[in-house]
Every structure is written in C-alpha cells, then in structure tokens.
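Scrolling down, you'll hit the structures one after another.
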Structure I
Amino acid sequence: MADDYWATKHPNGWQVKGAGNERATSVHRTQADAWSEAKSRARASGGEAYLTKENGQIRERNTYGRDPRSTKG
C-alpha cells in the first residue's frame with residue numbers, strides 16, 4: 001500500500017504527517033529534517049512525499065514506487 005507523507009509547519013518546528021492523519025507522525029526542529037523523514041517514509045511505502053512552505057504551498061514533491069507519469073525525466 002502506497003502512503004503519502006507531508007512535511008509541514010508545526011507549532012514546535014516542522015512535522016511529518018501521513019495523508020489523512022490528524023496527528024503528526026513525527027516532529028522535527030528543522031524543515032530539512034522533516035523533509036528527509038517524509039522522503040524516507042514515502043520511499044519505504046512506495047508513495048509520495050510533499051514539502052510545503054510555511055504558508056502551506058507545495059514547494060517540492062517526490063514520487064517513489066510507480067510513477068504515474070509516462071515520460072522519462
């Protein structure tokens with residue numbers, strides 16, 4: 001089962017949340033640490049990792065497992 005993970009702002013730093021979860025999976029001091037954890041979890045599940053800016057806009061997105069895009073690159 002592919003799970004998606006989001007690295008978003010949290011009152012105590014940055015959090016990683018699984019898609020559809022209300023609570024944080026983990027909380028980190030820096031955005032870089034949260035992004036690394038989100039990518040690691042998405043890679044393990046074959047899902048996607050999303051990194052957001054402080055305002056909530058998606059800043060970066062990585063797909064692991066089966067990429068729905070049919071073109072190379």
Structure II
Amino acid sequence: MDLNLRHAVITNVSGNSQSELQDTIVDAIQSGEEKMLPGLGVLFEIIWQNASQEEKQEMLSTLEQGLKK
C-alpha cells in the first residue's frame with residue numbers, strides 16, 4: 001500500500017471521536033464501495049498494532065467465525 005494513502009487516511013481521522021470513527025467505519029462498510037477497502041485496511045492496521053496478544057486472538061477468533069457463515 002502506498003505510504004501516501006496510509007498517511008492520508010490517518011490524517012483524515014486523526015482527532016476524531018469514537019463516535020466519528022464508528023460513523024466512518026459503518027459508512028465505509030455500508031457503502032460497499034471497493035475504494036473504501038484500503039482505508040479500512042489502514043484502520044485495521046492501527047487496531048492490530050495497538051492490540052494486546054489477547055485482543056489479537058479475539059479478533060482472529062471473530063474473523064474465523066465470521067468466515068464460516
């Protein structure tokens with residue numbers, strides 16, 4: 001992924017409240033637009049990098065279960 005895109009996404013959401021971040025995520029998912037996927041990827045990268053091992057395991061379990069549906 002281009003570092004400029006990563007930087008742009010981070011710049012766009014830096015300082016946002018939890019509510020604003022949630023709105024951003026929900027809007028990106030509900031829109032279903034492919035162009036939103038890189039931004040969601042950047043947000044997930046931040047989550048992953050700041051998660052504990054326990055939180056990472058929980059995310060992986062949730063992902064695994066979601067893929068089984």
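Values quoted throughout were computed directly from the atomic coordinates according to the rules given, and no laboratory measurement underlies them. Because the structure is a prediction, the values reported are computed rather than measured. Cβ atoms are built from the backbone, for glycine too; each structure is taken alone.
Values for this structure:
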quantity	calculated
Answer label among I, II for the case where Cα Rg over 2.2 N^0.38 Å, calculated from the coordinates, equals 1.19	II
Answer label among I, II for the case where helix-only ellipticity at 222 nm (-39500 (n - 2.57) for each DSSP H run of 4 or more, over all residues; to 500), calculated from the coordinates, equals -24500	II
Structure (I, II) behind the derived value 0.8 of distance in nm of label points 7 Å out along Cα→Cβ at positions 11 and 27	I
Distance in nm of label points 7 Å out along Cα→Cβ at positions 19 and 51 derived as 2.0 - corresponding label from I, II	I
